[in-house]
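Readers should treat all values here as calculations from the given coordinates under stated rules, not as data from a laboratory. Here the structure is a predicted model, which is why all the values come from computation and not from measurement. Cβ atoms are built from the backbone, for glycine too; each structure is taken alone.
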Structure 1
């Protein structure tokens, strides 16, 4: 598998299946680990980073990630390829934009990504469409154990796993769920949801994680504390209490729109469809908002002209780096807007 081959696929976070998939876009469980005997990256020399990279890439090669796995030397690839990995949620923006020896190993199917020399020496991430946290927890534990057969982690008997950021000390686990909440936004209940999430000591971020806005009504909800709580307790809390409750809020808002404001709902959906079908230039942010409304319409049975797979394909292929890779050349801002609109028109026409 190559990055070019990745570009033509639909990422795991947009497969559109799994429990609550109409609202829960994807679930992710990530572990932060550091290698004993090596300084944290904030204190590491170039040679330290190179040694950690060689050590971890060698041991990961002995871990079964399935067929068609891909090792990317992020320092060696072009910036557009780094951005493709960010848009597919396989690496963080920080990992793409930092400097020095660093990499990522991606499994076939994009369900697993192991980042080397991000904030910590190793970040083990597993990802699935819909709400599947229990299965992900089992999977990430197996990966973690497989890696630990080859290296010794930095661990303190009292504190637990030692990490670069104090908020990750302890279990080192970060549970994150991406939600699509357009109805809460339309019914002006989204701020109430924000307050509820913060009261539960959770973090809420935008489409691409920390430091990004909630474009297209996508929100990532994750735990903030790892010290003093068991891993399975955090996972169970998310999977059985927190996320189902947020899904319930969005479902109620959608039902309210259907019963009391169906004209407004259909107007939002069909205006989005009409603009996507006819526009000659569209920005990335505007496209995400329009596709958000269209996705809601498809999931609520209000837009039979298009299927969810097509909407998801358009989500990923209209991202800036993907658009340029598919076009086969670098595009300036205005050129991207024109190419994006042309791609959307052609896609919708071919599916009708």
Structure 2
């Protein structure tokens, strides 16, 4: 079943305009099916705040389990925000205190931008770990994305992420390693996922802590892993929620940073993302950027609209399937009282009853 527009959050209207089916509260009230309440801890910077809402809402709404999905966005202290983002959060987001009082069936934690070498030095570290501690005890399943994966693994398993020599950036092929696990049921044994990060947690370190690796790439490392109990914590190191233009917008941002002397080198292309026609357009634009920069002239706009027809999304179907499997399993084991993580008779150490 689709998402329920239980608030006036603008993301719901944006999704309707994209063709997504969104239930009004009145229509939802006449359907005698169960609700699932999913938190979205959005700790992305202002420029990506609402896009991140749409990306994760879209994946949740694509699930076809027999449930109505209520998504509850919230955030934490320790993140630098501008006035528009502060107003958006104040108007549309719930507080963590309200989340704790009402409860959740599942929780998604987004990635974030960082400013320190060690995550524990970030201003948001303490508030984030408070969410971890509460969710581990009270939420059926937590899904961590990229930076949230690194933070959770450091806080709960003592593994600090490792800086890479160059940014892991692009779209990479991954292979399913545990074909019988319910989260990867009925998906392709090889699939693509975008990555965008400067740091990594390695497969051997995760396995040493008892985590199970479900999908990995020879080039990009681990993408999908789960806690030893198979469901309580799901880890994404990549970004399956990305839109087709997400890497394009990141590349545009890096070009502007170069032009404004905020990075030393001209950014390389994200790997396996731009085809030859797109690359040719961008090579010509690079010449213009460098010439304009050297001669103190006005920069022409980035040719984003010309590139749209050459950018493809090759990962969304798999992302939808994994989300569908995830929330389907949450539906099967969570308590109807969303303040409790499991229905009666479920073993917290083996919620899915797997051997």
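Listing for the model above:
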read-out: Among 1, 2, which structure scores highest (criterion: FRET efficiency 1/(1 + (r/R0)^6) of positions 243 and 323 (r between Cβ atoms, R0 = 35 Å, to 0.05)); value: 2
read-out: For helix-only ellipticity at 222 nm (-39500 (n - 2.57) for each DSSP H run of 4 or more, over all residues; to 500) computed as -11500, the structure of 1, 2 it came from; value: 2
read-out: Which of 1, 2 yields 23.5 [mean count of other Cβ atoms within 10 Å over residues 147-154, calculated]; value: 2
read-out: Value 18.6, calculated as mean count of other Cβ atoms within 10 Å over residues 43-50, assigned to which of 1, 2; value: 2
